[in-house]
Every structure is written in C-alpha cells, then in structure tokens.
Structure P
C-alpha cells in the first residue's frame, strides 16, 4: 500500500479516450484490463474500487491530422496521494499502453484529484 490507507469512497476512475483504429488488433476489454492491472499493481487503490472505461473516437484531430492514432487516459482519484505516487501511476499506465501499442505515436495520461469535501456517492449520503 506504500503508506496510503484505503478510503471507502476512494473510487478511482480511468477513462481512456482513443482513436478507434487503435482497437484493430485488441478489444476494449483487453485495454481496460491492462489499465486496471496497472492501477491495481500501483498499490494505491483497492482493486475492487477501480473503474476503467473506454471512449473510442471515429472523428478526431491530433496535430492537425485526422490520421494520427492516439490514446489518452484521464484518471480521477480521491485526493491524498503524493505527486510522486501520481507520477509513478501515470508512467506505469503509459508504459503498459506503449507495450500494447508500440505503433501509436501519442500515448499520455493525466490525473485529477477528487476533493473529498465535495465528493458524494450513494454510500456517503
């Protein structure tokens, strides 16, 4: 766990935006599973709390081109992790995706923190 105590409302969400053509050899489930495994192996989350979903796009532009494949992961996690922990998580997920998609020139990830004071779900109300 690397010094982080689990929070019952700490539900990380990993949303994968990508160009549809990156899925020509792998399924959405394959990619979601790989991102889930990277998040779980970080030790920052309870595996059962990790949510991963994908949004493939048919119409998009990267650098002015509609032919350049891309993958971008947006992670939404509960505040409280250090910058180093978040940086390591991003690097781990991007590395896993690079191993799956060595031909994709644009793979990136960023992390947003949920503010605990303003977060609500069915278990907190």
Structure Q
C-alpha cells in the first residue's frame, strides 16, 4: 500500500504577477523550486490564503532570484496580486517510509524576500 505525504511546501508566497492570456500554470522563482525540490512542470496544489480557494496546476520555473509568483492562464482568476498562497507538492510512499519522511518547507515574507525553514 502507498500513502500520499507532503513532499514540499512554499508557505505565504505573495502573488507578484498575473497573466490571463498565458496558456496556464503557476510561475515560481527557480530558487524556491530548488529549495523545496518541486520540479518544473510538477503537479501542485495551491491554496489562496486570502480567498480560501484551492486549485491544482503545475509549476513552471521563473527567473532565479526574481521572487516571482505569477498566476497564469485560468489560474489568474484564482487570486490577485498581493494574495498569499500556500503551494504544495505531494509524493507517494509506503507507510514505513512515511514514518521517516521529512518534507521540505520554506516560509516567505516581506514580498517573497525572506526565506525561513521551520525547525522540526
């Protein structure tokens, strides 16, 4: 049996841009992807702290160090610039593997400029 666990989370990412005419996805600073292990084009679950809405899409890389979090295509209707997002990716593992699992989590603040890692 496999169970699904939280692989990675980017907490309190502020939306910096929005483009309704783009083909779709959530554009995320490559630095944040690297820190969490979220891969380009990986499926993600996104929760908008401001609206309570959740949606699934995929991650696309933005310029490293740009602090970009951009709602593109239909996801542009899921939030506004300045909204705070929780971006999550999940992985399948056995229950035994799950007992030793360590999710990669970063917390953003100050316009996506401050990165902290919670202590487990």
**Q.** Read-out Rg and Dmax of the Cα atoms in Å, computed value 15.2, 46, structure in P, Q
**A.** P
Q.
Quick check for you: by percent of Cα pairs over 21 Å apart, for residues 17-88 alone, which of P, Q is greatest?
A. P
Q: For FRET efficiency 1/(1 + (r/R0)^6) of positions 41 and 65 (r between Cβ atoms, R0 = 30 Å, to 0.05), find whichever of P, Q sits highest and give me its label.
A: Q
Q. Computing helix-only ellipticity at 222 nm (-39500 (n - 2.57) for each DSSP H run of 4 or more, over all residues; to 500) gives -8500 for which of P, Q?
A. P
(Q) With relative contact order in percent (Cα under 8 Å, 6 or more apart) coming out at 42, pick the structure among P, Q it was computed from. (A) Q
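We did not get these values from a lab; they are worked out from the coordinates using the rules stated. Fair warning: this is a prediction, and the values are worked out from it, not measured in the lab. Cβ atoms are built from the backbone, for glycine too; each structure is taken alone.
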